[in-house]
Structure P
Amino acid sequence: MNPRHVLIALLLGGALAAGIFAALKSGTPAEPRSATVLPAGSDLPDFSLLDQRGAPVDADSFRGQWDLVFFGFTHCPDICPTTLQTLANVRRELIESEADVVPRIVLVSVDPERDTPEILDRYVSYFGPDNLGITGDLEQLKRLTSGLGIYFEKVNIVDDSYGVDHSAAVLVVDPDGKFVALFSAPHTLESYLHDLPIIAARR
């Protein structure tokens, strides 16, 4: 390598290290790379639905733990299982690293017509224990989704067959039951592992 190039590389490396040291010394907080953090947490709208065991679920069900909330459905061919598997991998990595914050995975069905509690129970259990599945009355579901800016709509309706277009964001809800951040697709393990501790530290 040209000696001049070596010198430039050393100078750049030194500058980067100095910048990192200065940031740490000054207490400059790390910033999320992928998540969008709300300036102020937003309360969840009032709603009344059911979990995968048929028990009532409302806004208070989101208090007491961190939650990663995804809106999808069990007949979804690709986006839903891929996203939920990513979230399952995130949770496993956090548990194995003994992280302070290990969020619960929540799937809210945007297809309550087909996703009964029993079907949802089998589906969310596939992605690990302690996951929460939510289904129930369509009007109550719309109250929840419209209050959070989540879109869904039936498409390609032929007899009893149809799909559901829906938002692919994952919402972060803090232990006070407030919607505080969201991750947009594409969802990657690295994004969550980097951003979640930063989001939690800002609470």
Structure Q
Amino acid sequence: MKTLLADDHPLMREGVRQVLAQLEPPVEIVDAHDYPSLFSQTALHPDLDLAVVDLNMPGFVGVQGIAQFRSRFPGIPLVVLSASESPHDIRRSLEAGALGYIPKALSSAEMLAALRQVLAGDLYVPAALADGHPVPPSADTASLAHCGLTARQLEVARLLAQGCANKAIAGMLSMSEGTVKVHMAAIFRALGVTNRTEAVLAIQRLILRSGAS
């Protein structure tokens, strides 16, 4: 497994490296210290399985760097790591295409669990956003075909509803598992859900509703 770790504080990178090393071995970690080095290192390592990126680094302001990464490398899952616990920053990061937002105040065990959740294909949303803060409009208000998903995302959503795992979806649609995860994140945001189970239930409700209309 190859992971890119981008943070402008060497001490923070060293601490997070110890957490990343506990993921499925062997783990190869590529370092970056700002957004320019993040982009150059990602271009040099197109086989990355995950990018863990500090939100505020030299080169871009806030989520602009996240959005730029997503446009340049859409097939590589990205998780934001930040000292900010602002619901606004969390929401903006997820809307920009991050698959998760990990506050630096989390314990090592919580951070590891969050990373594993993202690698499993789920979207990680911290409690600061999940408990009591507004989320995207519910999928109950529209049919699956009108949730703002692309045609490719609709294909992924239908296979997800059939219980297919990310690897199976990747094989059937001839795409990488990383690309499937990016599509999953977009589906979660469009449906207003935070995990696969909620997404499947929402999709099934919409399909049933559409068939009954």
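Suppose you compute log10 I(q)/I(0) by the Debye sum over Cα atoms at q = 0.07, 0.15, 0.17, 0.19 Å⁻¹ for every structure in P, Q: which one lands on -0.27, -0.92, -1.14, -1.40?
P
Output the label of whichever structure in P, Q has the greatest value of mean count of other Cβ atoms within 10 Å over residues 47-54.
Between P, Q, the highest calculated value is found for Q.
Suppose relative contact order in percent (Cα under 8 Å, 6 or more apart) works out to 18; of P, Q, which structure was it derived from?
Derived from Q, not from the others.
One of P, Q was used to calculate helix-only ellipticity at 222 nm (-39500 (n - 2.57) for each DSSP H run of 4 or more, over all residues; to 500), giving -15000; which?
It traces back to Q.
Using distance in nm of label points 7 Å out along Cα→Cβ at positions 31 and 87 for the comparison, can you identify which of P, Q gives the largest number?
Result for distance in nm of label points 7 Å out along Cα→Cβ at positions 31 and 87 over P, Q: largest is Q.
Any read-out appearing in this document is the output of simple, stated calculations on the displayed coordinates, not a laboratory observation. These numbers come from a predicted model, not from an experiment. Cβ atoms are built from the backbone, for glycine too; each structure is taken alone.
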